[in-house]
Structure I
């Protein structure tokens with residue numbers, strides 16, 4: 001029989017105390033446990049972005065010397081220099097704290113927005129959300145600065161809509177804008193590009209001769225995506241309103257397409273698309289999204305909400 005090896009016993013572990021009875025401990029210091037838990041849950045929920053705005057995010061003010069009656073309409077508050085979104089929230093918001101009151105601007109800080117500035121600010125907000133998926137888009141879009149004549153300070157028009165951070169407002173409202181009511185030039189511009197569609201939209205510019213040899217899988221994938229979208233623009237794909245089912249199936253569909261383009265389309269053609277501003281940059285390989293090679297297009301959920 002082989003000799004048994006005897007290992008020394010493990011050293012004794014430090015004694016670990018049982019977790020405290022938080023309910024009893026909190027009661028000892030005069031805090032109701034259920035109330036505290038409720039407050040923590042509320043803070044976690046707000047921090048997650050589910051309920052991004054609160055009353056204390058605003059600084060409700062009107063012109064100096066104006067006597068607030070408490071019965072003002074949103075329009076009347078706007079006439080007294082309150083930013084339009086603040087006025088709408090004050091009149092229509094729920095659960096306004098009892099102690100919250102409207103303050104007054106210092107006379108030198110009063111700055112009433114004209115109707116034109118207000119309307120331009122709302123459209124600039126919509127345009128940024130629609131084209132870039134953010135409340136204040138990056139850069140200086142030519143359509144806003146020159147075509148509509150808003151100038152380089154166009155983003156200030158958005159900032160003037162509220163004293164709260166505009167990025168914290170809900171944004172799904174963009175789906176309810178009737179595009180048919182917009183000016184023709186605005187509709188034409190919006191039809192050129194929606195957030196989340198840059199790579200999808202570029203596929204119609206990829207010609208059969210643009211593929212490099214041995215890229216049959218890439219051609220099949222790109223054809224499948226084009227047939228799925230019918231070369232149209234969809235709320236289901238827009239970065240703000242994207243369908244959760246699509247995210248579940250594809251992860252990032254744009255990264256799938258980018259990896260496919262980088263591996264299957266000639267560098268010369270990709271550069272042409274960049275110079276034509278159809279692509280933002282020359283696509284690069286995305287190793288984590290190379291599964292387009294054997295991707296089953298039939299798994300993609302049916303698109304139901306067309307924009308154009």
Structure II
């Protein structure tokens with residue numbers, strides 16, 4: 001399966017050390033995703049060059065000492081790219097999380113993104129994978145002031161782009177198709193009601209590369225996305241405070257420090273016993289008793 005980007009060494013970026021974890025200096029690289037309406041075909045074309053975002057993924061894996069097998073790294077890359085295009089085709093205030101659950105061998109791929117913040121992130125899980133049937137994809141979609149939507153679909157294969165295509169056909173009731181246009185460049189065609197089905201199903205990379213010449217395109221918008229989770233030391237401290245119920249000794253035992261992985265992106269945080277104790281003390285409400 002050809003990759004979205006070539007197998008190259010990531011560009012070096014200066015890093016600081018904060019709380020025992022290497023953090024990249026400066027803003028994450030942003031990619032621009034464009035969307036155009038194909039007027040006579042009733043479809044939406046979404047496309048982007050993903051290399052800068054995936055270089056940041058590689059830096060993230062390196063600084064957190066996440067050594068993925070090449071096949072798993074490629075699956076994660078393509079899942080991030082596919083979900084990014086999906087997000088750009090959706091409302092601007094929508095958050096999405098996909099979990100791709102594969103068997104033989106067991107593997108979970110988790111990808112989440114928020115169009116309002118313009119971020120996407122994800123990770124793979126290779127241990128303690130629950131398998132109760134065939135390959136499946138779980139989707140969670142939420143928007144402010146609206147109930148969250150959840151759906152699950154049985155899927156074939158382990159290609160993340162193919163998984164998202166199957167999810168659309170089974171859960172969204174309208175199809176999408178992905179096209180690898182070159183090194184790092186990916187496009188997604190989204191069907192709208194009354195779309196030209198024969199044209200849509202016979203699309204190929206050659207037709208996509210000349211679509212601006214052959215079809216009537218209407219530019220809709222451009223959005224920026226970057227690789228990033230938003231997790232930080234404070235978020236991890238809050239999570240541990242909730243998990244301890246105030247009993248730090250039960251959590252730490254005879255250890256002075258815990259190493260915690262972010263469940264969304266696998267960033268590594270090291271939290272000392274005294275640091276958590278101080279955080280809990282600072283969060284206690286003031287004594288309301290009278291003198």
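Coordinate-derived values only; no laboratory data. Everything numeric here is computed off the predicted structure, so don't read it as measured data. Cβ atoms are built from the backbone, for glycine too; each structure is taken alone.
Using relative contact order in percent (Cα under 8 Å, 6 or more apart), single out the structure from I, II with the greatest value.
Largest calculated value belongs to II.
Using percent of Cα pairs over 23 Å apart, for residues 137-224 alone for the comparison, can you identify which of I, II gives the largest number?
I
Suppose helix-only ellipticity at 222 nm (-39500 (n - 2.57) for each DSSP H run of 4 or more, over all residues; to 500) works out to -11000; of I, II, which structure was it derived from?
The read-out comes from structure I.
Taking 0.15 as the value of FRET efficiency 1/(1 + (r/R0)^6) of positions 41 and 177 (r between Cβ atoms, R0 = 25 Å, to 0.05) derived from one of the structures shown (I, II), identify that structure.
That value comes from structure I.
Suppose FRET efficiency 1/(1 + (r/R0)^6) of positions 65 and 281 (r between Cβ atoms, R0 = 30 Å, to 0.05) works out to 0.40; of I, II, which structure was it derived from?
Computed on structure II.
Among the shown structures I, II, from which was the value 28.0, 102 of Rg and Dmax of the Cα atoms in Å calculated?
Among I, II, the structure yielding 28.0, 102 for Rg and Dmax of the Cα atoms in Å is I.
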